[in-house]
1. Identify which of structures P, Q gives the largest calculated value of Rg/Rh (Cα atoms, Kirkwood Rh), for residues 63-190 alone.
2. Can you spot which of P, Q the value 1.9 was calculated from, given it is distance in nm of label points 7 Å out along Cα→Cβ at positions 119 and 303?
3. Mean projected area of the Cα convex hull in nm², for residues 183-318 alone was computed and gave 11.5; which structure, P, Q, did it come from?
4. Any idea which of P, Q comes out highest on mean count of other Cβ atoms within 10 Å over residues 255-262?
5. Starting from the value 62, 41, 34: which structure in P, Q was Cα extents along the principal axes in Å calculated from?
6. For which of the structures P, Q does the calculation of FRET efficiency 1/(1 + (r/R0)^6) of positions 159 and 279 (r between Cβ atoms, R0 = 30 Å, to 0.05) return 0.70?
Structure P
Amino acid sequence: MPYPTTMRAIEIKTPGGTEALTIATRTTPTPEQHQVLIKVAAAGVNRPDVMQRKGLYPPPPGASDILGLEVSGTIVALGEQVDHLNIGDQVCALVTGGGYAEYCLASTNCCLPIPKSLSLIQAAALPETFFTVWSNVFDRARLQPGETLLVHGGSSGIGTTAIQLAKAFNTKVFVTAGSAEKCRRCLQLGADAAINYHDEDFVDVILNLTQNKGVDVILDMVGGDYLPRNIKCMADDARLVQIAVQHGPKTDINLLPIMLKRLTITGSTLRARDNAFKADIAKQLLNNVWPLLATGKIKPIIHSTFSLSDAAKAHKLMESSQHFGKIILEVNPT
């Protein structure tokens, strides 16, 4: 399948505000041995993109400097060692960068087929959030049927994914969100309780909901002053997974309840992990989650789409926190 030698892409002129994002012409990349080149239909917008734009989250060694951690589209070229994918296949992929462009390289191990019944636009909303939630909630935190999960940021792409996956695997889900409307929509999506953190203290609400037992697992993107409050609403042997630090990376905590309740506090970032680690998550998703997507039991929640040239508008919406679910860039309209 022929493709052009140059492509449109979003560049960061100088780290800073949304005005730093500009359209540029780049050389279309060539896949290495275990890579494919994808003609990008759509790319997801994620908070790490905003951090990178500001100069706070540099790409790992060897990754593209172009923003974008997830794409969907059609394979147009194969590396020499690729034997299980074909030119013309439609896939979605987790990438280490390069998604805000007309063409993007992806490791074959990080490509997944488009679930039946989903469009390419919807599929672009899958990789980053589904890889993250599965890896952290189900692998790292070992959430089990019958347990309780607290998700901070229930209205985010991560949050809407976590609600649906946890409910699909028979757990109880509590979330925090920043408005009554967002709480209402989280409840519609399946959350058992939604706490407006502007109006209520989530610690008090969680302890009341659980008869002072606390929750078994917490997925937290806030950090900072949330950590000691999280500890207060964790049950015996509970697990807390930290995946972002929107309130900062530092806080003071009391170690005694961690010891007395045998708590596990852990965390992770996904982007810099090697392809073998990501390939294992991809296999688990294909076996355990893709069938649920195919039947419509769960689905990506998309707030809005923007054209590639409107990437700055997409970032402004992300930073406003007015969205519910995912924000998508439509790159090569189909």
Structure Q
Amino acid sequence: MSVHTEFSAQSAGGVDVVPPAEWDDALAEAGCRDVYLRRGYHAASAHLEPDPAGAVLLRHRGPAGEWWLPLLIRALPAGGGFDATSAYGYGGPWATGSPDAAAVGDAVDAWARAHGVVASFVRFQPLLGNHGWCPPQATLIELGRTVAWRLGGDRDLRAGMHSHHRRAAGKADRAGVETRVRVAPDDLGRFRELYEVTMRRQQADPFYFFPDAYWRALRGDAGGDLVLVEGLVDGDVIAALLCLAGGGTLHYHLGATADAARGMGASNRVFLAAAQWARDAGLSQFHLGGGVGNDTTSALHVFKQRYDPDAPQHHFHIAKWIHDPAAYARITGTDSPDGYFPPWRA
């Protein structure tokens, strides 16, 4: 990935830095195959961050268990240090055994101060429930809920949808919408075109118009985890979902629809096709994520929930973690993590 080279990660304070070539194997040996914690996804997501300086997988080994945390490192806007964040979407730690959370936190703080990392912003993976491994040194906050469509057993996925979604999917079938699934697609050009049409229609924040480097890295570094599900009419793609598969789960990543697809039910039909493919591939759930601003009453959250209306929802947490209070206070004039965090990224 294209990053600055000034961050040199070394083991310190009782925390090891896992060599990049060993990243995925180390997590897999610990029982974690979650796609959001993998190195390839971090390599791609680094291109979405300001001032990128690297990616690390930290490991703490204690007498009661082991603890891992992947992070993206960013240079401070004014220089003189770094901050860290989870990759776009979800992330957070993985653990085995019963690690001492306070001891982990002390060790990570020591490692961070040794490397000039002032603060970290952590997003947890709702399906893992890994907020339970958050050290007490960080401020843990629950933001909302996410939706996961259950795929296991002999569930009739179409029949289990809300009646509105069933009607929409049926409308797409009658309109001649066909679906196809491409695993590890070698070209995301048409998807990107549709995605940017969708973002303009929704008047999305400029952040969501991702740079060329992200699309190249996503297809390259994370390409083996990508699943592209498309809806076509007369051979033209009018709706599509870009998903990530791993750890027994299909994750919805990005969605796109052409203007002509609106009102046709194509989007609903593509979601159903993705779920059917995932079940046939042996995956147990289709994680659709949450709503706009983590609002469980938003139209987007309701739209997702209607694919499996009775499914239990998953708690989504973040953590604001100040590693070097003195440096944080010098930069911000306060010792509080309240508000946008870290404040220099507002």
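Taken together, the values in this text are just the output of simple stated rules run on the coordinates, not laboratory data. Since the structure is predicted, the reported quantities are computational estimates derived from the model, not experimental observations. Cβ atoms are built from the backbone, for glycine too; each structure is taken alone.
1. Details: P: 1.04; Q: 1.14.
The maximum falls on structure Q.
2. Computing distance in nm of label points 7 Å out along Cα→Cβ at positions 119 and 303 on every structure in P, Q gives 1.9 only for P.
3. P
4. Largest calculated value belongs to Q.
5. Answer by label: P.
6. This value belongs to structure P.
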